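Please find the structures below.
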Structure P
Amino acid sequence: MTGSGIRILSAGDEARLNRFLMRHADSSLFLRSNLQVAGLVDQGQPLQGTYAAALSDGEIVAVAAHFWNENLILQAPEQATELASAAARASRRRIGGLIGPHDQVTTARRGLGLMDRPTLVAEREILYALPLARLTPPLPLLDGRLACRNARAEDLDLLTDWRARYSLETLREIETAGTRQRNRETIQRYTTRGEQWVLEAEGRLVATSTFNARLADTVQIGGVWTPPDLRGCGYARAVVGGSLLAAREAGIVRAVLFTPETNHAAQRAYESLGFRPIGDYMVAVFAGD
């Protein structure tokens, strides 16, 4: 593939795409991780997507990918609308959400005529990063009062319930038989891959978090949740800190996450671990048709 213009990527374009994404590494974790795990062939399976890229002199300068779960993810410093439109046309999927740097999502949303489409969530988020050499873990993890571990098969029922409550709280998604099955499959996939984490206090599970993207050197944190009656005890901070201690021991050197700019409690928790703001992000999830 040479020249300029917008192209749908295919097998063989992985190295070219990765070179571009590495120039925007911290805001491209979903794209980089999905590319590594699932490649560029889209058969509708988990983590697979259709990628549309803008090229200049044979090199990628922007990309949008429309994934199996209807989320369209951007790393498009230019031509955000055109790329989003091209990816959606090629995938033939409904656009269920737009994700990426805040200005790019806003540009694509406006250009696609989606500004008036009802959303479940659409808020500016703060993008944070942390070199794990600077991680400051909570004391209760270090002295053994709290323990963080990978989720296990026996945790699946509880974590499926928690995922439904998390989705209701963060996305206003009401549980149905279909959403419960989807949540169960998501938790099972993360658990099988060693990316779902739980925190124990006196043998009881009190919080959970996820590596929703993972590479050889970097992880992205998501799905952080504590039941409402257990909040205010530092459990969310501890489950994130514990998962990052384990990641650091496994050779991971950097962590990234994003949280709404209105969620001051989460910001304080993450900053206490050593995270610092590096930019803006946005997740816009549209209501069903």
Structure Q
Amino acid sequence: MVEATVSPADFAFVAKLLRQRCALVLDPGKEYLVKSRLTPLAQRHGLASIEKLIERLRGSNDNGLTTEVVEAMVTTETSFFRDIHPFETLKKSILPQLIELRRPKRQLNIWFAASSSGQEPYSVAILLKESFPELYNWQVNLVATDISTEMLQRSRAGRYSQVEVNRGLPIALLLKWFRQEGAHWQLDDRIRGMVTFAPLNLSQSWPTMPTWDLVFLRNVMIYFDNDVKKSILGRVARVLGRDGYLLLGGAETTLNLDDSFYRVESLKTGYYQLKP
């Protein structure tokens, strides 16, 4: 059994590592996160305590172990059709407007900037299949990125537990687009094939990107400090189409961070666009 105490020095070490590797801010008082997320990792490595895990990390240049620690600490909370209201806005407002705007090109580019285990991009893929049959002959590019290799592997597999499919996924959509395999549910290949997954650390350099019509950056920036938030929003502004849409989490805003954007209220939520 792993002893799950975290000393102030070890907590400070992990916090510094996260800030250096992915700009994640781990404030004092979050020791419980280190306990809950690094205890399973210590167990997998056969170590008796988190202290021993950090000791090994300090005493080696094992980049693989460092990556494992960072990925274990990165927040991965997500669910299908999370918070529901943004998806209603997407269905009733954003996507109909985008379809009219892009009708001459018959192409849509949508980016999910921190996709975790894939429920958000797959929710949008299901929404497109269910509600927008006119896109059948369009080129629809759904690209989902995340810092975690493990989460990207899980996402590509499209395999979810009963608890995961119970969170936000209507039973009719579950039975239509998933098949049960023992204790898990396997997503239909027609939905899996709609999404491309790729690694990306938002706080580091970005690859060359297309112009995005819609960017999902939901529930990500709350974990960064203001300088990193400003940097990310500035780069989003450069890759978002002039008439494109940005979706943030309910507790996030561009206010006092980037004046390139303005907020539009829609139904019970809102979205952001670039100022003319």
Fill in the blank from the handout: Across P, Q, relative contact order in percent (Cα under 8 Å, 6 or more apart) reaches its greatest value in structure P
Handout entry: Computed 15.9 for mean projected area of the Cα convex hull in nm² - originating structure among P, Q
Key = Q
Completion exercise
The value 38, 24, 20 for Cα extents along the principal axes in Å, for residues 186-225 alone, derived from one of P, Q, belongs to structure Q
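On mean count of other Cβ atoms within 10 Å over residues 138-145, which of the structures labelled P, Q is highest?
Q
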Practice task
Assuming 4.2 is distance in nm of label points 7 Å out along Cα→Cβ at positions 50 and 210 as calculated from a single structure, say which of P, Q it is.
Solution key: Q
Problem - Entry that produces 3.4 once distance in nm of label points 7 Å out along Cα→Cβ at positions 58 and 82 is calculated, selected from P, Q - result: Q
Problem - Read-out semi-axes √(5λ) of the Cα gyration tensor in Å, for residues 74-241 alone, computed value 25, 21, 14, structure in P, Q - result: Q
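No lab work stands behind these numbers, since they all come straight from the coordinates. Not measured: the values here are computed from a predicted model. Cβ atoms are built from the backbone, for glycine too; each structure is taken alone.
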